[in-house]
Each structure stands twice: as structure tokens, then as C-alpha cells.
1. 15 is what came out when relative contact order in percent (Cα under 8 Å, 6 or more apart) was calculated for one structure; which of 1, 2, 3 is it?
2. If Cα Rg over 2.2 N^0.38 Å computes to 0.98, which of 1, 2, 3 did it come from?
3. With helix-only ellipticity at 222 nm (-39500 (n - 2.57) for each DSSP H run of 4 or more, over all residues; to 500) derived from the coordinates and found to be -14500, which of 1, 2, 3 does the value describe?
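Just so you know, all these numbers are worked out from the coordinates, no wet-lab data involved. Given the structure is predicted, the values throughout are model-derived calculations rather than measurements.
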Structure 1
Amino acid sequence: MSTTAIPAMTSSGQPILILKEGSNQTRGKEAQRNNITAAKLIAEIVKSSLGPRGMDKMLVDSLGDVTITNDGATMLKEIDVQHPAAKMLVEVSKTTDNEVGDGTTSAVILAGALLERAEELLDKDVHSTVIVDGYMKASRRAVEALNSIAEKVAPENREWLIKVARTSMQTKLVSKEAGELAALVVDAVLAVAETQDGQHRVDIDNVKVEKKPGGSLKDTKLVQGIVLDKEVVHSGMPKRIEKAKIALISAPFEIEKTEFDAKLNINDPSMMKKFLDEETKILKGMVDKVSAVGATVVICQKGIDDVAQHYLSKSGILAVRRAKESDMTKLAKATGARIVNNFQDLTAKDLGYAGLVEERKVEEDKWVFVEGAKNPKAVTILIRGGTQRIVDEAERAIHDALMVTKDVVEKPAIVAGGGAAEAEAAYQVLKWAEKLTGREQLAAQKFAEALESIPITLAENAGFDPIDAQVEFRAKHAEGGKWYGIDAREGKVRDMYAKQVFEPLAVKEQVIKSATEAASMILRIDDVIAAGKMRDTKPPKGGDDGGSSEFD
């Protein structure tokens, strides 16, 4: 029942206001129902975009910028959600995206399904704490079931990694080019993977993703090095240098201004000339230092003075200025150079190596490509595509593919996709629930039903009758066909292992855990107290006409 706050009374009948005026409070079942409905609506928004037959959403923000996407996390980020319970589901998609990179839509759909099933139990007067306990136990059992059926793979097995990356892209706009793009993504991840104490580690930040409309998705390529969205600073400099020795400098190639105000009294023109000559001499000294250590390419994080540009071009050195700090770090990893912030410290040992440094025209812009580094620990994927929207969506698809490849390299276990893993986990949880006693058994059974909402949604989106699909995959799993799921392309229940559709175990675990935790949190809320809005305390217009004001 929804009410405004009821003031408490003292024994003498004096009212005590606990909440601020204008606050309101929703209690009990109505509070729960409001929260559950809001969360279910969020799940409803993303539901139709699950799977290879899922549809895209066009999101237009207040400035008129358009985003066309199939990515659950991007959709919910772009929509300005107001309801506090709905915001929790948006958080679920964000954390899933940050943690494992894929499965954001599945996590939101599963959380929505868990709340929908919980509502049925709440109507039968099952206490929400009992439901939460049942859900938590069932989620642990589901994760155990997934671990027992998961296939172990070698973390550097390129063939398996390509299958996983391709599956991630099959549901996106780039599905037609998924095969070629998956190979690029896997090569990028394997290039930057590092081994520590027998464990593989991948820092996705070392894979730089640059995008530029033009050409088609097929023109997307992997650069064994770094692409800088900058041009060579001086027209007289060489535009192509092979077997380049690269100096990375974070100090300005300029005369630094003094920190305090300084005055120079110049009495005759020769003093002025001396002053300017001294400046030129200092700048020439910097260039001579760079030249002396054998550098043929200079990439500077700060500015390069015009005079310095002149001397650099005379020395035949290719220079780039105002490179981003993140790019400098990646260049150091890619070429083996050391970033120097003082010209006096620069030595031949600090230089990096690249097979080729070249300025190329990409559409209207000139970019510098640093390619062919010997053993690059940082690489670039340059995405091309017909329009800006396509390039943006391709970037999101490649981000997901990079993340799932990283997941498998770091935790080398995979399960079949197409809802097969969820259907098998649901089957195992149902079998386990039979041994439970009391009302927790009802919650565990509802948890299994919620897990089945993933393959059922895939079937719906593929235009396949969801009830027929549910009956069929349940029968297959009962017969021991653990890899049977929804083949959305054919609209049939198929062995997804044979269809070569694979997903990382890490993604499935994260989806189940985060969806269960979010649903449990929403179910525990039985009281929503909303603060009243700040009231306008100005007296009404027409001040002294005897009208009452708020302060009367």
C-alpha cells in the first residue's frame, strides 16, 4: 500500500515528523512489485537483441546523436534510466561488460526472468528471504554444473580461440566478416599475451583500436605496431623510413619559458641577435643530441618548435608531435624504446626499433604507421567500414571479441553456445532440486526455469515456437545430449558443439553470478522511501498585497 509517511505521536498527542515533508513511502508487496516490474521492463528492452537473429536498436540522444547497436551494455548506457531498481540492472550489464566483455544481454534477461519467477512465488506467500536463499544455492549448483561439463582447451590454441571470437561476432552487425575479423582479434591478443608464473595474462589496453570510415569491413587490418592519428610535422621531412630507430621523448622540443617573470634590457640590436642565436643554438643542440645517438624517428609528447622542425628535417629525421601519453606507452611496448623526459639522458640504448615508419593517407587525414616491430607487446587494429555508424558498431563487436578471447586465454575452458550451457545447467539444477525439502525447492525449480529463458529467447528471436523448442531441448538434455541448444540460423534444436559454436566458461559464470546477485538484492527490498523535492521558498509574486506566504 502506498502512503505518505504517518507521523508518530507522543503520549501527549504531539506529532513527531520522521520524514521530511513531501517524502513518500511505498511499503510491503507494492514496493516489491514496483521494483520487479521496473526491472522486468529493462529486460524486455534488450530481449529482442539476443542471438544471431536478434534485432538492433537505434538510440537517439538529446543532442540528436544516433547510435545503432546490438550490444546490451551500450543500449542500457545510452538510455537514461530513472527508476532505482531498473538502474541496478543497468549496473549488472556494466559490470559484466567490464569483467568479461560479453554476455551483457544474457545477464539482464536472466535477472529479469529470475524476478518474474520470484513474483509468482511471492503471490503464493513464499517469503522473499526463502526465495533469495534458494536462488543463491541454485546459482552455486548451476556454476558447478557448468564447470563439470566445460571443455578444457590450450590457452594458446589459435584454432579454438578463433572459434570463440567468431561466435561472439556472429550475433553482431559484422557477422558476415566474422571469420576474417576473428583471426585478426586472436592474433592481436596472442601478440600482447604475457606469461607470469605459468599463468597467461592479457592487458586489452595494449591492443589499440583505431577506426576510420571508408572502404569496407573487409579492409580492417592488424598492424604489428602502432597507428598514430597524427601527421609528420614538417613537409621537408622524409615520409617513409625503413629499419627505423625510434626516440620517444616526453619533454618539449622548445625553449621552456621561465616560471617567474624575467626582464631583459636590450640596448642595441646585436644583443637581440645574440639572444635569438642562443635560442637557436639550444634547439640545434637538442636536435644534434637526437641525431648523434642514431635516431631516425622522433615521437614527441609535447610541442616541437619551428626552428627545431627545420633542423630535424635537415638531419633527415621524421618527427611527430603531441602524441597521446597512452600512445607513447604503447609505442614503448611495441618498439622496445624507453620514454625519455630529458634530452641529456638520451642514449642509443633508449631507442626502439620498427621495420617501417610511414605517413599514409587514410581518407582525408594523414596518419603515421609504426609497423613491423620485432616482438611487439602492443598492436593496433585499424577498423574500416562504409559509414561512421558501421565503424562504431564494428568497434563494439571487436571489443567483445577481444574480451572473450582474453577470457579463454586467462581461463582456458569453453562451453557450447546457443543456450546449450544454460539448458544443461537448468536440467542439472532441476535434478538437484528434487532432493531439497521445504519451500527452497520451489525457488530452486524457478531458478532452473529462469535459466531456460536464455534458449527460449533465442528461439523466439529466430522465429521458432518457444514451447516446441523448450519441450525438444528438455528431452535432448534428459537423454544426455548436454550440448543441444538453439541453432538460430536454422530455427531448430541442434548439437551446438557439432555446429562449432563456443563461448568462454568465464562469461557464463559471470552472467549467472551477477544476475542472481542483482535479483536477490531487488527481492530483499520491502520499503522504498523517496525524499521529497526541495520546495521553492520564495514568497509569491505581488509580495505586499496581504496574500499569505509560505512563511505565514
Structure 2
Amino acid sequence: MSAELDHEAVIIGAGFAGLRMLHECRELGLSARVLEAGTDIGGTWYWNRYPGARTDTESWAYCFRFDQDLLDEWEFVERFPSQPQVHKYLTAVATKHEMFKDIALGTRVTSARWNEDSNTWEVGTNTGETLRCRWLISGSGLLSTPLEIPFPGRESFHGEILMSNRWPKDEVSFAGKRVAVVGTGASAVQIIPEVAHVAEHLTVFQRTPNYVMPGRNYLVGERQREWIRNNHSYLWDLCETQVFAFPWTTENRFWNDTDPEKRERIFDRGWEQGGFQFAFKTYDDMLVVKECNDAASEYVRNKIRAIVDDPETAENLCPKDHPIFSKRTPLGHFYYETYNRPNVSLVPVKNNPIVEIVPTGVKTADGVVHDVDMIIFALGFDAVTGALMALDLQGKGGVSIQERWAEGAETYLGVAVDGFPNLFSIIGPQTSFTNIPPTIEKQAIFIGQAIHRARSMGSNVVEARPEAVKEWAGTCEAVLNMTLLPTGDAASWFLGTNVEGKKSNVLFFFGGAAPYYVMLDAAVADGFPGLVMEPGLEPAR
């Protein structure tokens, strides 16, 4: 290793992506340092520790494949693991593999600049330290940059203000309090039922209603746990072939090929199975065929009307401006049922927006002040690009990532950007939209193989070809336009339209996990045609 380098690789973030990339660097024999802003590892599962936080993926597919020994002894507790369970698993991985010695906690990356004279990255942190490395890998996460509270007057509020994605470590009590939850996205859908149990009154402020799928969570018994252990290889294979990398078989069922008299029963089965099976084990073309999507959307609206007692509240909870799954659909655990409680009220704010926070509560445009003791903001994220765009990140010629992505984010296969040599991202823009951990594994392996190939040919500079970036961005756009995702008024972070002023562009590849994994493998087999590998000033070792 060159004496000028502090580490061969610097990895941003110690969540799933950062831990998996650290393992990959070690497999390559690279010295690596993980920089984590939090005071513990976990990433998403460190910051989002609000009541009710849990995954929307079955626990046996929300883990790492590389350590089967740990999985063979792991006690899966629930179908959808809670935040403490996921954090416990990640801690077990980091402890077993002695990763903590290579992780700097409480260290936030503030800048990263490419030095063209030495072909290195100079990475600045909030501690005032500057680290020089050959390879810079971002594992900062697609949902790690929370949207700020946009309403004036928050400083005047006499009660408590909390954010779902920056939840305090100390216990928060809702007992006997009047609580407001602002937002009805995935986090709020999990928080709302928890708060309602003990709050004196809960007021939910909803801008855009969601299609919320029933979770059907349950405790995993010892017999099922044994079956999972004996069949994990089979379950992993399912993740690699199922369209969104879930551990399920594929139905190969299409709307126009189905007897119309059986369609309602197929929706019933998907609904009762819980999780995302309503989306992915009913009709394979739900995101493509409008008639199918319309029927599925109305099916869920009728479920809402059947569950919620008050007709007006039920209609307000029914999404009508966008197709089902055109924005991130949450899983609910008795979410709609919560609105039948006498201590819960819904305030739609799309046409009657919140205008300010006042000393006693929340004021809406109609002049009504909703008096509360606590406000929980669950406003969502500047997704996918937010973390990198928040950095002083400069590539060749001093061009910033903000300048490069001024007209919208573009990448090569979701992992590299032209003009930013030796920078890789895991779950970056235009990654395949999937269950995340299996894709993290695939991308970490791909990045590791790219670095290995470069080093083996005496290169220490790897950069995405501009034409490969344009081609991949065009592919993502073309696939998006084959679906119903761009239609309606979803204000979805899939396209960045949930952030005021953010330029809309496709932030994912929506063609499915299996085709994406095949493309990654093909790129490796073909010698990385989308990447330029050039000799640098010094031979790599």
C-alpha cells in the first residue's frame, strides 16, 4: 500500500451495506475503514428506533448470505423482525467478524474530493480529520437523509417534538398525552397504532393516503425455525429469481389469462397471506396492466371501507389519485383498525394544509388550532440521492455531484458515476428496486470483483464510461415508462417527487431483481465493459 494512503478503502456508513462491503474488502486483502455518523452500527436500524419499527421483509430473507453459520444458529423471532431484532442481528455479525475495530463511530463524512495528481480520494469528517484512500464506497443508504420540518413556529411549541427517523434513545411516553402524528407514510403507519394504545388522544395529519397492506405478522415457532435452517439455500435461490428478491415462488399469473370469476378470490388470497404478497403473488402484470391495477386499487379501497367504521374517515383514507404501488406501499399492523378507536381522529391536509406550529399545537389553513402535547413528524426522506448530494463531493476537474446530477441522477448499474473515479455506491441511484439485503450482497461482490480486476491488471483508477451511464439511465427510464408508476399524483420518492424543488427522474431500475443480477454477472464475465480501468501513477498491489 502506498505510504500516502491512510486506508486503501473508506466506506461510508455501518448499516447492512457498510458491513457487507467491509467483509468484501477483507476478502480482497484491502485495508478498510468504515465511517459511521451514529454512535452505534445499524444504519437505518440505528436511526429508526421509533415504536413499531420493523421490516416489511420476512426475517429469513433480511440477513446476509455470506455467513450461513450465523444463520444456522440464529433465533428468528417474528415473520417481520422488529428494529431491536434487526439491530441485534447486525451487532452479532459485526461482533463475530471483529468489525468494530475497523469502524469509526460518531464520524460523519462531510466532504470527499478526488485528487487527480495522486489518484486518491481525500475524505473529510466532522472530527476535522482527512483520510486518504484509493477506493471510496458509499453505503449511506437510500433512506438516510430525513426531510426537515417545513412548518414555521416549531420553536414556539410548548410540548415535545419528535422525528421518526431521529428517535431518541431514551424511552418516550405517550401515556395520557394528546399526540399529533404528521404524515402517513411507512414509518407513520407503524407508529400510529402504537401511540393510539396509550395516548389520551391521537390526531393524524394526512396529506396523501396510502394503500396499506396487512402485515399478518406472527411469532416464528421452533418447527418453522428448523425448516428455515434446513432450507435456507432454497430460500436464497428464491430471492434470486423472484421479481423483487423475496423468498417466494413466482406465480406466473397474468390478468387477461385469468377467469374473471376467479379474480376476486385471487385478490383475497394475496390479502390474507399478508406482506407484499398482494402485490407479487396475485398478478405478475399488476404494475403494467391498468385494468388489473384499477381492480386491485378498488379492492383495497373496499377493504378500507369494510374495516373503518366511520364512512367519512374511511373515504379520506382511500387513495384515489394514484395507482396502487406507484409509491412505496407500507405494511400495516392493525393500521386501519386504529381509526375505529374513540381516541383517534384523522385530519386530511392536502386541501387544508398545515400552515404553522403554534405554542399549543398545529394550525391548519382553515384557522383551526389542534391542541396537542406532543408532535411526531414522520415526513419521509430525500431518498436515494440525498446522502451523496448532502456532501461536498467533487470528482474530476472539481465537478461536484450536485453539478453532475443537476438534471437528474445517472449511474452505471446503480454503482458508479462517470467523472467520479474509484467511487462506488451500494443501493445508489438506479439500483434495482428490490428487497435490499440480497441486492447489497450482489453489489458488494460486483464492486469487489471490479476492484480485484483493476488491481490484477495494474490499474488503480476505475471509472464508469459516460456512454454506459447514459445507456443504463435510458434503460431505467424505458422500463419505468412501460409501467403505471409515472401515472397519477403519488408524490413518490421513487421519482424524487416527494421533495419540493427536487428534479424528477427515475431513481430505480424497475425491471426486477433477477434480470438485474444477471446483468451484474454478465458485466463481470465480459470484463466490465461499462468501466474504464486505467493505470495510475503507482502500480497497485
Structure 3
Amino acid sequence: MLGRQTFALVERSLRVDTRLKRTHFVRLAFAGLILLLLAQVQIGINRYSTPGRDVFENICWLNFFLLNLAGLSFFSTAITEEKEEMTLGLLRMAGIGPLGVLLGKVSPRLISAVLLLSVQLPFTFLAITLGGVNTHQILAAYVALLTFAVMLAGLGAFVSTICERSNVAVSITTGVLAALYVGPHLVHKLFEGLERKEWILPETLRRVDSMLAYVEGSTPWISLFSERGVLSTNFAGPLLGYQPVVDLVAGTCFLGLAWAMFDVCTRNEIRVAPARGLMALFSKRITAGGNRVWTNALAWKDFNFLTGGTIAASIKLVSYIILMGSMAVLIARELRSDLKDSIGATLMLSMLTALLVEIPIYLSRIFREELRWQTWPDLVLLPHSIGWLVRNKLLGILPTFIPAALVFLCGAILSPGFLQDTLRKSFLEAQGWYLISQYVLGLHLVVLLSLGVKWGALPFGIALVVIPNAIFIAACGLRPTLLQYVIPITLAVVISGVCQKLMIDKLRNLASI
């Protein structure tokens, strides 16, 4: 039976959470954001055919985006943060069992997400007065989002139980969500190609598509935003449809698996050492003998221990070549004309996307490891300024982007016209400068947040950039004017400069702790 000790940690976590000012500030800010979206639609109501539905759809997309970010950082580190701080043993000595630890770490986070959604509900009902959406749709949408949060909480509990490090738990959760969203489409394309070559029967393809439809329907992506989803016109489905039931069952099953495997995965408390990248996979003779320390030892350390060194760069380059080669073969089979330009454009777009994703990931870790293992005060004792240390740490992660840059260069050689067009849109048009400024602002926010947030600096930084820009696009329409672009670009430059000043001050203060 469940005793009081099972819920002791839950009670304490809830008490602490309710006393934090930032908790209530976030909920208030989110409710204000909903009111702002409603006000924007009301002002420009003539531009919308169904204004209530449009604003509610934007709210649902925003919630769906934030829930995925919470799944990557908020839920997936529930248990791993206790492992890294070696406090699980203390919790068990206090008489708290596995279920008590899981509920105490996961339940407050889930309740916070539920409260963040529920605080929107009274304001969201105002969308009904704008037309295009009814009460049943609003309730069904929030049921779908709430049950999705339950599934993410259960998945985070399971992944953080079986993983030793938070970064590994975040990576696995990212992979699971990516497979859930993209996997069915890739599998469909694979079996469609097999059916086209007559390697499988059409009946097999139909059965596979039927199974994939069940997988796709388990996320709000389909249950809310599809043609027959909750936000479709004249929706009359049940509140507890397929997706809410599946997510509730999946979340409960994940929590049950975490409970069953808790003792096995946490029986031996092992002190987590600093990350050594892919160097840890090879013998000391290979990594040390063939990899002499550079003249710039700080850059060498970050290149080898933070990014994985030459080994990781080589593996990345081979992986890119294999992946891009496979894509080139597929393109060659589909196209008969403009083959060279199509392959070059694909290489450049793929590697540009890879770089845009890689850069904030490494920047979010560049100071986190130093602060976590308390080596930053020792680095500051070197006879150099903090600015010099920052520049050389950045220099240490630059070589890891060489593989993507090389493949991008190959694409530029194959398709110089596409490169010229991309450069023109990026640097000769206001929209290009707008996107660049917002991306640079996001990088600054990620680094600044990494100095004060244990986990989740990357998704939090993304959210702080995406949400205001979503409001800006909604207010100005899909094609803002040149004058309207000036405001966000100027704000991005100013805020980035402020972030740099705050980063230097924060690093100086952290060195004295």
C-alpha cells in the first residue's frame, strides 16, 4: 500500500514550487501572452475568415511546441539530476521508496505543466466570441495536450531512470520524439519504394500504412492539426479520443517500467565523471600518443573532451558522406534533368541545417561542464582575461564544424547558382538579416542561460526567441514590410550586446564563488 512516505517528496516539491515567485510569474506571463494574441486578432479581424479558430490554432501550436521542449529538458532530467548530484542514496535512507522518488520528481513537473495549460483555459474561451471555434473543440484540444504531457512525463521518468547522464537522457528523448514524428513518414516512403519495385504486395503496403496511421495518431500533431483533427471545421469527436487514451496508457506504462527498473538502474551509485567525448571509447595509448596537446591547451581540451576530437570529426565526416551519397542516389533515380544542381542544393541545405543545429548545442555546453565540475575558477587564475578564455574556448569547438563545412563546399561547387541565390537572400534582403539577427540572439541567450540553468538552456533559449517572433509574424502578417523588420533586428542587436555584458559579469562572479 502507498504510505505517507511515498508522497512526502511530492508534498515538499509542491510546497517549494508554490513559494517561488518565478512560478507564478511564468503562469501570469503565459496568460498575458494569450490575451495579447486575442487582442491582435481582434484588431486585425478583417484579415481572418475564422478569427477565433485561427487564434486558437496558434495557441495550440505554441503549447505543442513548449510541451516538446519540456519533454526534452524538463521531464527527461528528473532522476538523472539526482544521480549526478549523488543524492538518491540520501532519499532512500530517508525511507522514500522507488515510487516515492519517481512521484516526487515527476509529479511536480507534470503538475506545473498542467497548471500552465489550465491557466490559459478561461482566456482561451474568449476565442469563441471571435467565431470559428466552439467549446467542445477547446476542451478536446486541451485534453489532447494534457494527456500528451502525461506521456512525456512518463517517458522522461523512464529515460532518466535508465540513463546515468542528463545529456544522454535528453538525446534519447529527442530520438524517441523524432522517431514518433518523422519515423512513420520514412517507413511509408521505404515500403512505397519496395512496392513500386514489386518487392512487396500492395496489400502489404496498405497494412503497413494502417499501422503507421495508428502511430501518427498518437500525437497532438495529427489529432489536433490534421484535416479531421480537433481544429477542423465542425469537429464532433469525443473528448477522450484515440490519442488521449493512447498517451495516458503510454505514460502510465512508462512510469510502471521506470518503477520496475528503478532498483536495478540505481542500485550502485557511481560518481559521474566529466565527459570525455568519443576519446573514452579508445585506449589511452591511441588517444594520448597520437594526439599531442596543442600550443593552445585550452582550445585543445575543449576540442577533444567537449566535441570528441579528431575521432568524432572523422566519424561525422564519414557519416555525412554516406548519408549525402545515399540522398544523391535517390535524387538521381527521381530526376533526369538538373541533377547536378539538385544534388548541390541538397548538400548545402542539409549541411546548413546541420550547422544551425550543432552550433547552439555546443555553445550550451561550452561553460556548463566547467561550472559543473568547478574548474572555471581554476581557469580564471591563468594570466589571461575572461575575454581571452571565452575566445579560446570558442576556438576549441570550431574544428568540429569542419565536416559539415566541407560537404557544404562540395555542394557549392556543384550548384554555384543556388549558393549565389542563398547569399543574395541572406545578405541583400531584409528578411535574411532578420533571420540572422534572431539566430544570433538565440545563441547569446542559450550561452547566457547555460550559466544559470542546470539543464534546458537550449530549449529555453529557443523558446525565448521563437515565441516573440511568432507574435511579431502574427501581428505583421506573413510578409512584414521593410520598416517593420527594422524593429526586431535593432532589438536583437541591442539585446545581444546586453547578453554579452551579462555573460562577462556572470563569468566573473562565478569565478569568485
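1. Numbers: 1: 25; 2: 20; 3: 15.
Checking each candidate, the match is 3.
2. 2
3. 1
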